[in-house]
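These are the structures, in structure tokens.
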Structure I
């Protein structure tokens, strides 16, 4: 019985690790924002107790006065939202983190660092029971992306945002969909 359980466990682990839909990857992308040893990287396989959304909205623009950071315009806007209700027994531990940036619709790839992030209107906001809940401009880090033949985008980022409560690192490697 113990041997049967072990075989079942091994098969279950293998099946879960081979599920490409949960954590897609861009095999032909030569991204360099993150290395293989990075931890706390947000991906399509969102961590437990969190919901993650990676979205591309055409004919839009970054709008930091809009709650979600997007309004009508002439560019592609990329939006990463990760949120949690926290622990049900704890009040005011809910978080929603929003990263937005824009790119000309004619571009099929990009690679920017530090000062170049301004051209893409990269902004980040944490919605929480905390002070200063506004979009802040991200001016430090690395952001790379490549459009796929199916219209999705693979994007990798390693961004830094100084804040009143310390430096916020935003690391992600994910597939963004329309």
Structure II
């Protein structure tokens, strides 16, 4: 429901993974499901796998020269394992925003860790697209535009890796649900 008490109906952009639901009376939930094994996700994992195979080939070529030389590959193995772990977490992370009963709850889950922020609807100054940095599916920090909930001059991001049309839809939905 929005602030006037009417039930809010919205349809995400065509081809979108975004979901909107009403799990209980007076609560509206906007969900951004995990990326999973999409084309982007499979591409990122393939690049990391190829990188690991190149390190393996390089290490095997260095072993005949002595194990000391083969140990030169250790930093590259560490980098590739860290990259794989970050990419895996990003592929299976998800977000949700619940609005109802005078509050908004933003939840982000990466791996086994869930971060949450709860806002009173009266505290929310704006919902808009802002420019800043966020992590891509590969775990790389990237500058771009994303939806944000503004409270006390601080921006809380949501849907950073969504498409442009999805980001605009998120902003419109959250504005209708939260602002008077």
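Name the one structure among I, II that mean count of other Cβ atoms within 10 Å over residues 109-116 of 14.2 was derived from. Numbers along the way, then the final one.
Working: I: 14.2; II: 11.4.
Going through each structure in turn, the value belongs to I.
Work out which structure the value -3000 belongs to, where helix-only ellipticity at 222 nm (-39500 (n - 2.57) for each DSSP H run of 4 or more, over all residues; to 500) was derived from one of I, II.
Going label by label, the one that fits is I.
To which of I, II does the computed value 0.75 (FRET efficiency 1/(1 + (r/R0)^6) of positions 69 and 85 (r between Cβ atoms, R0 = 25 Å, to 0.05)) belong? Intermediate values should be presented prior to the final figure.
Values: I: 0.75; II: 0.40.
The value was obtained from structure I.
Suppose you compute Rg/Rh (Cα atoms, Kirkwood Rh) for every structure in I, II: which one lands on 1.13?
Details: I: 1.02; II: 1.13.
Comparing all candidates, it corresponds to II.
Given a value of 5.2 for distance in nm of label points 7 Å out along Cα→Cβ at positions 29 and 61, point me to the structure among I, II it was derived from.
Numbers: I: 2.7; II: 5.2.
That value comes from structure II.
Taken together, the values in this text are just the output of simple stated rules run on the coordinates, not laboratory data. In this text the structure is predicted, and so the values were computed from the model without any measurement. Cβ atoms are built from the backbone, for glycine too; each structure is taken alone.
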